[in-house]
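The data blocks that follow each hold one structure.
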Structure I
Amino acid sequence: MSHVTLRNSYLKLSDRLNLFPQGAPPSELLFRILEVLFTKDEAALVALLPIKPFNVATAARVWKKPVAESRKILEGLASNGMLLDMEMEGEQIFVLPPPMAGFFEFSMMRLGNGYDQKLLAELFYQYLNVEEDFVKNLFTGGETQLGRVFVNEKALTTDQTLTVMDYERASEVIHTASHMGVGACYCRHKMQHIGKSCDAPMDICMTFSGTAQSLIKHGIARKVDAKEGMDLLDEALAHNLVQCGENVQQKVAFICNCCGCCCEAMLAAKRFAVLNPIATTNFLPEVSADSCNGCGKCVTACPVEAMGLVSAGDPHKPTRRKARIDESLCLGCGVCVRTCPNRGISLRFRKMRVITPVTTAHRAVLMAIERGKLQNLIFDNQACWNHRAMAAILGVILKLPPIKQIMASKQMKSRYLEQLMRPRDFVHREH
């Protein structure tokens, strides 16, 4: 009987996690991971928490516990990286992050944090790299992705540097963030425990603003200033790592410096390439037939195997090879440009501009609509939503393209929502 009660706690927590647009498909491996990260009592309590940020009073009301006891529980979870703990307008606010990018990573960012990290690494590897349900659901559930690639700024020409948007630059995120923290790379740390890691830098996982504020406070990340942040970015670029960060324009929460052999985003890009699991940059590489000598360094450096060697078609040198780009796989990161010894590769703009969601709320709504989970954002049974929160979400919906509004309306099956989406018709009828 106790075993059934134990499993029910983690099943309820799994159900809670699946309220997020990216979700976490339940499986025996997921339950084993949750058992390492949460006690039975913690799992039961976290399963009751709202999706939106909340204060201690909200948790106390939901849990039916005294405020002081609730605060102690919340701060304990935050100290382990299972919750984020931030200050907003002078008030302590908590939020349950999704599994990825979220508490899965946080559990491995601080070395020797009290968890059995070797066991976690083995479970994560099986859940993310052997089973496909979680990664496929995370990266290919819709056209709006959780992460996006930042262009290698040193691969840009002077003219391109003048026209590229600030939000496309990792350097701009570093210089404008209110807080910046650095921790161990979750992916390489995981692979290290199972004997599959590369020699790329480990202490290079970047978090920013509110997320960094919480992780620094609890010793999960190390506080760094913009100068050290830029030094770390230069180190990442020197190792041909790809900057893959949160797919938003404003207040980016994280930037991972990814290799093609360890990092989940790059591995997913190779496994599910045709489904475009990561938002690309607005650039594509272009090979100069005259300069390319077929050395293959760009092929080796490409993290997603978008570069290959083919015959140069030279009748005088039948064995000569040249690089060719598979544009359907290319992330537009620019790593290949930097590795070409003959400067035979340059970047050009894509024909169609890649659209990046403006804020985290904007991206979350888009992902929820595409994945059939919009109702979870609007009607959160774990806590009462006030009219201001409702208006914020609906306000994002009303700014969406018409096709997205139709998808939202069908999911909600709400006449009220349909009327909100036709304000101009309403105004015309009134006049």
Structure II
Amino acid sequence: MRWTAILFLVMFLALAPSAWATEIDIGITKTAWERTDILVQSLDVVSGGTEAQEAAWTIESILGLDLDYSGLFRSLSAFETDTTVVNFAIEGIIEGRLPGTAITPEEAAPLLTLRLVSHPGRQVLLNKRYRPTWDKLRGSAHHFVNEVVQMLTGEPGICLTRVAFSRGSDDRRDIFCVDFDGEGLLRLTANRQLNLFPAWSPDGSRIAFMSWRQGQQGLYLLETATGAVRTMNETIGSNLGPSWHPDGNEVLTSLSKVGQHEIYRIDLQGKVIRRLTVSEAIEISPNWAPNGRDIVFTSDRTGSPQLYKMQSDGSGRSRLTFEGRYNDAASWSPNGEQIVYASREHDITQVVLIDHDGANRRVLTDQGWRNCEDPSWAPDSRHIVFASDRTGVFKIYVMDVTDGSSRQLTFGDEPDTTPDWSR
């Protein structure tokens, strides 16, 4: 859990639901726990040969998985509709050039048309045309499912989002990112140092993270388009966090430059905007509410780490949690309604969900998950990502907090920790 990571960092320094409803003209209404069936038809391949046919199969698979991963839909094939009433279908056409008829990748790009239609009447509800290069077909399929989600629910989809995390062990861990479906793994740092707590900026253009670069622990900014890294803040002691303000112009961090860890607001050049806490307690893991006015954080002022809430000027503090021996790593849902966090009790760390005021506590994981740490919300306020060592090594998992379904996102032998979901 993040609290464990904080203790490790201190030692290292010393040594070195709301439901949705949608109605369309055919009169279908669904709630958040009922999935709407969508038939995914085989794409028509009119040209392009084997390459186009293989691309069609890939696109069909991505469309189906994206719909299933949304938690809102269930994808069906033509073989599964004999006894199922289906009101929507996805159909499409892919047109590829013949081998040898194009010079550049752009000229060789296929024409992909995808449609959402009523079923069985085939009234066109959504029609999109794409001309991606062959290596960008996945993105086109993800974009189309996002459009389907937006049209049928009024909410944006998450198919083009990514998860950043730290991979490695001991004092050598790098920042990686992966697409929401587990594809597209990319290593972002390679400095042979300890890199932790990546945090996406609201627009996805930057990732703030904590690192021991050049022997000094500090906060850094990585430009996602170029990979360029610059220092944001380096002070004596530890620089923990960070959490972005919704406007993307400042972050929350916990600094120990005056003794115990205290919470600060700093700008992207590291200048302190305001110190928010003054206490003999350790106060860490601040996280902005989406309204930019409230902050949830961890403090041991009552003896054990618990969650508290305060306003952006440090006033109006109130305690949110009273159960759990160690409560930490709180993350505020993008819709502002709920907070998810890690809670340790009886030597097992679980993921817990509460309302923004601390009410309606619900434990999302059980002992079968072993230890679960550092939860982070998807932009749909329905899915979370977190690290769990249920297989013996920490890996990243996704959970739907509405229906409880889950899936493993990362694989391999090295530990994966401190995930953060892009917006």
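Laboratory data are not the source of any read-out in this text; all were calculated from the coordinates shown. Note that the coordinates shown come from a computational prediction; the quantities given were computed from them, not determined experimentally. Cβ atoms are built from the backbone, for glycine too; each structure is taken alone.
At a glance:
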{"item": "Structure with the greatest value (metric distance in nm of label points 7 Å out along Cα→Cβ at positions 48 and 368, set I, II)", "result": "II"}
{"item": "Origin of the derived value 18.1 (mean count of other Cβ atoms within 10 Å over residues 200-207; candidates I, II)", "result": "II"}
{"item": "Structure (I, II) behind the derived value 1.00 of Rg/Rh (Cα atoms, Kirkwood Rh), for residues 184-303 alone", "result": "I"}
{"item": "Which of I, II leads on mean projected area of the Cα convex hull in nm², for residues 240-295 alone, largest value", "result": "I"}
{"item": "Structure responsible for 2.6, with distance in nm of label points 7 Å out along Cα→Cβ at positions 80 and 96 calculated and labels I, II on offer", "result": "II"}
{"item": "helix-only ellipticity at 222 nm (-39500 (n - 2.57) for each DSSP H run of 4 or more, over all residues; to 500) from the coordinates reads -4500; which among I, II", "result": "II"}
